[in-house]
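All of the numbers you see were taken from the coordinates with simple rules; none came from a lab. If you're wondering where the values come from, they're calculated on a predicted model, not measured in any experiment. Cβ atoms are built from the backbone, for glycine too; each structure is taken alone.
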Structure I
Amino acid sequence: MCENDIAVATHGLTKKYGGVKRVDDVSLSVRRGEIFGLIGKNGAGKTTLIRMILGIASPSSGSVEIGGMSSPAALAEERRKVGALIEQPAFYPRMTAAGNLKAYSLAVGAHGCDIPALLSLVGLEDTGKKTVRNFSLGMKQRLAIAMALIGDPEILFLDEPVNGLDPTGILQVRELIRRLNEERGTTVVISSHLLGELGRVATAYGVMREGKLVCQVRGSELEELSRPFIKVVVAEPERAAVALKDGFAEGTYSLRGSTVKIYSPPSDLPRIGVFFAERGIAVVQLSAERGDLESAFIDML
């Protein structure tokens with residue numbers, strides 16, 4: 001992969017608070033033009049990682065690259081090409097959407113910002129004189145994204161952008177992210193614990209657990225994760241673990257609690273049933289399942 005294909009990279013990035021590692025030796029890469037989904041439970045370290053990439057927090061160790069640049073001066077310049085929504089920004093509640101965008105653009109020195117075009121992009125062009133205090137949560141979230149887009153950034157970071165939104169708000173934000181990526185070529189990094197929503201827009205993923213990056217997948221690897229499987233619920237997981245190790249190659253099955261997933265097509269169901277029966281392992285449930293990314297990622301979390 002060419003170095004120019006990488007929009008953002010981290011190398012061994014670590015952050016300690018009070019001696020506790022909130023982010024632990026994370027090395028990831030986001031390619032230009034990707035919608036990169038950063039997945040993890042609340043407290044997994046996603047926001048802290050993003051804050052270090054943006055320069056809001058200093059790493060305890062490790063380094064950040066944006067656009068292939070890693071020196072402090074070059075990073076500062078590259079971060080000018082980055083937009084971010086980390087926490088709900090402070091709005092002027094008695095001002096309109098256009099008024100808020102104008103005030104923000106002046107504050108950050110983004111002169112010549114086309115505010116009407118930006119409002120149209122996020123679907124707020126018809127809000128007119130309506131003040132922000134009368135906006136729905138979804139409208140406020142789209143306004144926040146519009147703020148992050150001031151300056152026409154090449155890379156956009158969105159931390160939990162659909163958190164707390166109703167289904168209509170989630171749909172609007174999802175379509176906006178897709179349009180930004182497809183029409184503008186914006187590289188988007190989205191952190192979320194809502195796997196189902198990320199699965200509708202992301203083209204690559206990083207999975208975080210307890211501060212560590214446990215998996216990074218894209219392309220054909222995604223197809224591999226969502227392959228069909230035979231689900232077997234067993235009464236004796238310990239005996240099943242021994243049998244599986246002897247009967248199946250590593251990586252072709254997983255055992256979590258009393259549930260076994262054997263990555264085989266539905267036609268293999270009778271053969272797998274016989275496999276357990278011959279070894280005297282009681283089966284509580286045996287079924288062919290259609291694979292999905294959400295289940296695969298839950299196993300990693």
Structure II
Amino acid sequence: MKKKVLITSLCALLLLTGCGQKAKLKDGKEVVAEIEGKTITAEDLYDELRSQGGSTVLINMIDEFIANKEIETDEAATEYANNQLSNLKAQYEQSGMDFKEALTSAGYKSESEFKEVLVLDYKKNKVVENYLSDELTDDEINEYYENEVFGEMTVKHILIKPETNDDMTDEEKEEAENKAKKTAEEVIKKLDEGAKFDDLVKEYSDDEGSKDNNGLIENFTKDGVVSEFWEASLKLKDKEYSKEPVKSEYGYHVIYRVSQKDKPKLKDVKDDIKEKLVEEKLNTDTELATKTWVEIRKKYKLDIKDDDLKNTYNDSIK
């Protein structure tokens with residue numbers, strides 16, 4: 001709410017918006033308000049607002065201009081805002097709090113007004129992502145392509161889940177783990193003896209999502225399954241099954257590789273690679289977005305004329 005009040009006050013002061021009487025800013029000596037024994041000029045008000053977070057308000061105004069200039073309010077922006085709004089409302093409802101009351105307390109007149117803030121949030125994020133994407137080198141992209149991009153895989157699997165619960169002791173949990181592993185080993189032995197994989201899926205698998213489809217998991221890539229499952233599938237040849245149980249957080253898997261498609265061409269996945277690399281960078285460095293905005297403002301040749309605001313801003317970005 002404080003932030004919004006400051007923005008509104010500065011906008012009025014600079015005669016950008018608003019209605020009714022305004023201080024006509026010619027030399028800053030114009031009277032904004034009077035009480036008995038005190039006269040407040042536009043210059044007095046500006047100095048006070050400047051000292052109470054003026055640099056932050058100024059940068060927010062600058063970033064908003066850049067975001068609106070570079071990113072359109074398209075369907076993706078609207079969808080983002082709608083999803084964020086729905087999630088926030090659900091969180092408040094689950095906590096037994098009144099969302100409309102919270103909006104009013106924060107200084108918003110309506111949900112639509114708040115949604116505009118969410119749209120702006122989307123745009124600011126996109127500005128950062130686009131800047132970082134443009135800064136990616138060919139070496140980074142090629143390295144990711146070589147090491148992280150594969151043809152889609154299709155397998156069948158049998159999952160044996162350990163029968164554990166939170167009330168068990170560590171010894172009981174270990175015993176259940178060993179039992180599940182032993183069952184998976186029995187499945188592999190039956191495959192070695194000529195049993196049909198599809199029949200064993202129906203008899204043994206605890207994966208209810210694939211059991212009725214012969215354990216089939218189609219067209220997944222590295223980031224679509226847990227790493228242990230992917231690595232085991234990758235090592236197999238088509239029509240081969242794992243000779244040892246594959247342990248993951250879900251239990252023990254016996255995997256039968258059906259097929260793998262050819263690796264896609266770089267030109268067809270380059271945009272996806274850039275998106276993932278940017279996401280990794282932002283997740284790895286929590287300050288990266290802030291540092292990137294500093295560079296974006298430099299690109300726009302930001303020049304703060306007020307020395308105090310300039311010093312405050314420079315201190316904040318060190």
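Points worth noting:
- Largest in relative contact order in percent (Cα under 8 Å, 6 or more apart) among the labelled structures I, II is structure I.
- Among candidates I, II, the computation of mean count of other Cβ atoms within 10 Å over residues 91-98 that gave 10.1 used structure II.
- For -18500 (helix-only ellipticity at 222 nm (-39500 (n - 2.57) for each DSSP H run of 4 or more, over all residues; to 500), calculated) the corresponding structure among I, II: II
- Among I, II, structure where Kirkwood radius over Cα pairs in Å as derived comes to 21.5: I
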